[in-house]
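> For reference, the structures are reproduced in the following blocks.
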Structure P
Amino acid sequence: MTAGTTLGPLAPDIADLRRKAAATLLRNWRGSATVPTGTLYPHQWSWDSAFIAIGLAHLSPRRAFAELTALHGAQWRDGRVPQIVFNPAVPEDAYFPGPAFWRPLPRQGPPAGVSTTGLVQPPVHAGAVLAVADRHPGDAADAAVHRLYPRLARFHDYLFERRRVASGLVAVVHPWESGLDNSPFWDEPLGAAATALADDITGLRRDLRHADAGHRPTDDDYARYMGIVAAYRNRGYADDDLLSLPFCTVDPLFCAVLAWSEQALAELARRTGADPGRHDERARELTHQIHSRLFDPALGCYVALDARTGRHLPKRTVSGLVPLLLPDLPARRREALLATLTGPAFGLGSPPVRGVPSYDLTASDADPHRYWRGPTWMNTNWLLWTGLRRQGETRHAEHLASDMIRLVADAGFREYFDPVTGEGLGADHFSWTAALLLDVLAHEPGGQGWQR
């Protein structure tokens, strides 16, 4: 066991965790792609598939590349990679809002016969492709990189060309695009958005059949989500006047992930013989804008920006820590982020806190059970773990890895976890929890030694 790794006297059976993680991913495989979990989320989700591919790299590179190839097979003609690719074998009413809600899809939409949403999610995909290719170098990986690079580049082109706002940053037009659906970041802009005209949101929602209502976004949240989708759908998902949409914000997680993946895309370009210059330049410029426009020194982290009003949204959320992914982080910014990460707001390394919660634990409206308003999530913790390792913060990275392993060992492959008690919440048999645990176990130097 390495210094700083604190799994306690009864270390988990790592080999057993690996077997169960592999079984979870097999359970959720649907022939060409993996669902997040079989009941609550019966289709393919965009950033889920990227995280899943990172884990599948430790089991089957062929399946990892197949996962990403299937997702990009639904890419829109305008370049966007959709948030959800609907499985035609799944009944329309199994998930809300289902395929019919998103229609009509425009001419610049997905290939004929493919049903998707009109939104995107954080662009983890280039980083995922590079991770799989690095772990399994050879002809098969080279072929996959050559196949996927043009699609990845088109998606990034879409984001930089169609979603850039006046600040030079890249915006999301729906809370779902951030991946952190009901984050406290979105309370103010959501409050200004119109609601849908549905009389009974509760009756339409399918998530409440499979999860405790107290753990999910509220009906009011959902009504506003529907209203924002309807406004975007009714204009054909056009991005020509972003600020006229009811929701247009800049999220530090989304932008940091885009800059990180743009660096990965530059490396993939080199491997295909393409010019990496534009990717390197876009990564540098976006990183500069993130540092210049989104850091809040009073909060010690990065914050979101309401592009419609020009106002910052001053909340401490896990999203504001994800710029740890960025290279050449100024020393004062790194120190501030680490102080916030390990301080009372997020409590990394301070028992009984487990992992990094999604929201400031000291906030009066923190809720350790409700979706992105307090619980610990494996995917954001993986992004922070990756960022800490990039910053050379080995001790903090090892402690976070220990917390992630202990959460799963104690509560199973849950969607998210209570950050203090470790209780498993949301869906069970959750794919990205299994996949990212496999990646942590493969990279942490103490991984083999934790089975004692």
Structure Q
Amino acid sequence: MTDTRLGELLTGLPAGTGEALDLVTGFDGAFALGFARVGEEAESALSGLAGALAATPVGARIAEAAEKVAAGSVADEHLAALAGGRAALLGAVHDALLSGLDAALGRTREAWQPAAPAAGIPVNLLEGCRVWLRELAITGWRGVDHDLVTACDQAVEALLGVPELRGLAVLLDGLAAELRASCPVATVDRLPARRWADLWTRGLLLAQSGPWQGTAEPVSGRLLVLGADVHEHGTVVRVQVHGVLEPAGGGTPRLVRTSVAAAKVETIVGPAVWRLLAGYPVLMGALAERRVLDVTDLPLLPGGDLVWHDDRATAGAEADPFTTARVMLGGAVAAPVPPLDRHPVRIAEPVLLEGYTTDGTTLDVGGEGLEWDLDRLPACGPLTPELVAASTGCVGLLRWDGRWLLQPLAVQTAVKRKPVAVHTADWATGPTDPKAVKAEAKAGDVVAVLRERAGRLLRK
């Protein structure tokens, strides 16, 4: 990759991106008011969505759905068609952005192979989900109250009992939790209309026939880590590791991801969250010590996600992620994007940038400014905005949120005039900075205290 090619990517958006996003915004605005009574503006938004997709294979179905909903007939098949149309528009924007990025990076990407829905899914459970999602569409976000939110509890509980549907259960439960926290929604000044509509769309499409992510294949080889992206919420923490898989017996290296997660509470913050992941000692040790992982028969999903099993991996020799990125990132093949993941905000592509200048807010790439995505820096690691501002090299994730952003996973910088590399997961087995160690010792082991209290309650 050259800075010039990436700089050209930053200069503008693919043709039609703005118009497609405007259509999605119009649909989301209509959804916020509900489809019980469609006004003139909402009817225009629905017809605009249908018009944009008129030349596609689903154009006729979406046009019929828009007409029926505007006339007050809100059936499952009509909402499914509109959700599919909305997803198709965002998918087109995603594909255009990702194609431009792949071209700038010189990255090869595998094509998605169609996958059949999971077999044996209880149809009645999916129908229960669709009933609740239909009520949301008819009522609109502005009409949501506690009674409507609570109506999904039974469906979510039933879904959790079916392993294949737990992803859908978590999605619906998360949407319900956000709506519950905002009730009554009619009084909310500013709605997260795009986010809620994204969750509703994905939920409704998954509720048609269940998940269809394809069949996993067992893979073995060497996993060379590029970096770790930490997602922390009040009740859960997830570490998503990006790396390059060298298949056993030879073959083209592949870009992959793997994730581990744990439940938490609001009071567990900072470096203490790593203790929640102590059940994955091999992975955590490899992250902290920057080692290669030798993996055996790990399931690899078609979208590039390795299903992690700590007992199927062993830590090998040390491997500098920056060296891995320089040597292997250019030739590694990227995984295809599953259909429902084709959304601009889900783009997160690993890149290596070196020799740049930065003011701490943006960095210069081929004469163009690329913004740092510092809001994603985890509080549990040593990587800080100050270290990013002083950096000259970065392994990070290129993301898109209305413009291109770079989320640092590791940087090369200088500390006390000495060159060092700092990674988000350097404290995966405990903090190494003396100040952080002292602060954690002063605060005590919050995780151990909470576990002891929970055990005492369970014994009573």
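The numbers here are math on the coordinates, done by the rules we state, and not lab data. As the structure is a computational prediction, the values presented were derived from the model and not from experiment. Cβ atoms are built from the backbone, for glycine too; each structure is taken alone.
> Looking at distance in nm of label points 7 Å out along Cα→Cβ at positions 357 and 429, point out which structure of P, Q has the largest value.
Values: P: 3.1; Q: 4.1.
Evaluating distance in nm of label points 7 Å out along Cα→Cβ at positions 357 and 429 on every structure, the highest lands on Q.
> Another question about this same structure. Quick check for you: by Rg/Rh (Cα atoms, Kirkwood Rh), for residues 45-156 alone, which of P, Q is greatest?
Answer by largest value of Rg/Rh (Cα atoms, Kirkwood Rh), for residues 45-156 alone: Q.
> So, one more: For structures P, Q, which has the highest computed value of relative contact order in percent (Cα under 8 Å, 6 or more apart)?
That would be structure P.
> Okay, next question. Thinking of P, Q, which structure, once Rg/Rh (Cα atoms, Kirkwood Rh) is computed, gives back 0.93?
Working: P: 0.93; Q: 0.97.
That value comes from structure P.
> For mean count of other Cβ atoms within 10 Å over residues 125-132, find whichever of P, Q sits highest and give me its label.
On the way: P: 26.5; Q: 18.0.
Structure P comes out on top.
> Looking at volume of the Cα convex hull per residue in Å³, for residues 261-300 alone, point out which structure of P, Q has the largest value.
Details: P: 48; Q: 95.
Structure Q gives the largest value of volume of the Cα convex hull per residue in Å³, for residues 261-300 alone among P, Q.
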